[in-house]
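What follows is calculated from the coordinates using simple rules that are stated; it is not laboratory data. Bear in mind the structure is a predicted one, so any value in this text is a computation, not a measurement. Cβ atoms are built from the backbone, for glycine too; each structure is taken alone.
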Structure I
Amino acid sequence: MQHLIAPSLLSANFLNLSTDIEMINNSLADWFHIDVMDGHFVPNISFGFSIISQIKSQAKKPLDVHLMISEPDRYLQNFKDCGADILTVHYEVCTHLHRTINQVKKLGMKAGVVINPHINVALLEDILPEADLVLLMSVNPGFGGQSFIESTYNRISTLKELIEKTNSKALIEVDGGVDINNASKLVSAGANVLVSGSSVFKSDNPAAYIEKLKNSKP
């Protein structure tokens, strides 16, 4: 499959969000990436349920909702109700990760697990058959515009081997510092979904930048 592009709305213009959503609708992007932060698990606060519902009302592509929050199990139904199509939760905050992943799927969403740069990819082996998606953070979570962590390439390759070993169909998503300078190398390593925020929305032509990301070759 050709890799997917998921522009991160964390870097969009919040005073003109409708215009940025329409730009993504009309671009070669595949998903909307929405970072939800609670000021507890990460030192920042972002989108709430009402904002996501409004994004959903205008979006013509799936909402890929990344929960950077403590106690995500309390809010799974809420995120389903406000329009999440894909819901990813962090490994560190889920005491019963298998239960959480399956509850997300039971609610009718695609379910993913996220790991931060310091987490050993091998810890995901037992959950991979259940997951639709694994999101590898290539920066420390909480803020946009950070520098890409170079060890991510090896982590992608290791994860890809584990996915094949476990006969999982999980996609590999990468989030943090993704731009046209490293997109081809990420796809070559095995990434299926590229999240890009600052690079897209700070470019002179965001739709053209998305097209360049989409057309990156391994």
Structure II
Amino acid sequence: MTLDKSPQKIKQMFNTIAKHYDFMNNIISFGTHNFIKYLSIKNLEIHPHDSILDMCCGTGDLSLAAKNIQPLACITGIDFSYNMLKFASSKSKDIKFIQGDVINLPFEDNSFDFVTIGFGLRNVSQPEKAVEEAYRVLRPEGKFLHLDFGRKNIISKIFDVVVLAAVKILGGDKKSYEYLINSKKIFPLPQEMIEDFERKGFRLIQRKDYMFGVISCQILKK
């Protein structure tokens, strides 16, 4: 299966679905997605005044989770969808949200204590370049968190059915959500992702799976 992940295509898709993105996530995850994101961020053990970069931040869920866990953290979210950032910015004035491309981050080397990316790497046209950029901007011993779908089991298949049913009933953008389902299907398994990350110089320190492995969080250190 080949998917069009050209930056313009992906940007347009997320700009289109931004208005209903949070609502749809609540419906199709049965309200669990924010809790899982919170638990994942909590594993990082963020301290006051630590700096965090949230790549492909979307509407800001991981950024907000980090801010709720450690209010004194300095958080920057980056995404290239203007509409997604508009909704993210409306949720918090204490987080800096900027428009940019994660394969060419506008930050100096060794700038952040933590880098996070949730449900975004599989939508990047050059994911290996994005991982290299995450490594570059992390300080030595800094932590990288990757959160996305994991095992392709029966629960994962049920999720796909629920998504399409919700889109049909609630009137979401069908083509966009079909793309998101297909991108999940062809995305590497967590162990494959870990191996890819380690080839880039990271070392795994923790893996947490949620919802019987349907969602997987990997935390690695530079």
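Thinking only about FRET efficiency 1/(1 + (r/R0)^6) of positions 2 and 34 (r between Cβ atoms, R0 = 35 Å, to 0.05), which of I, II has the largest value?
Details: I: 0.95; II: 0.60.
Once FRET efficiency 1/(1 + (r/R0)^6) of positions 2 and 34 (r between Cβ atoms, R0 = 35 Å, to 0.05) is worked out for each structure, I has the highest.
If helix-only ellipticity at 222 nm (-39500 (n - 2.57) for each DSSP H run of 4 or more, over all residues; to 500) is calculated from each of I, II, which structure is the one that comes out at -9000? Let's see the in-between values first.
Values: I: -9000; II: -14500.
Only one of I, II returns -9000 for helix-only ellipticity at 222 nm (-39500 (n - 2.57) for each DSSP H run of 4 or more, over all residues; to 500), namely I.
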Value 24.9 of mean count of other Cβ atoms within 10 Å over residues 114-121 was derived from the coordinates of, among I, II, structure II
If distance in nm of label points 7 Å out along Cα→Cβ at positions 170 and 194 is calculated for I, II, the one returning 2.3 is structure I
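Quick check for you: by mean count of other Cβ atoms within 10 Å over residues 74-81, which of I, II is greatest? Display every interim value, and only then the final one.
Working: I: 15.1; II: 22.9.
The structure with the largest value is II.
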Calculated from one of I, II, mean count of other Cβ atoms within 10 Å over residues 146-153 reads 15.2, and the structure in question is I
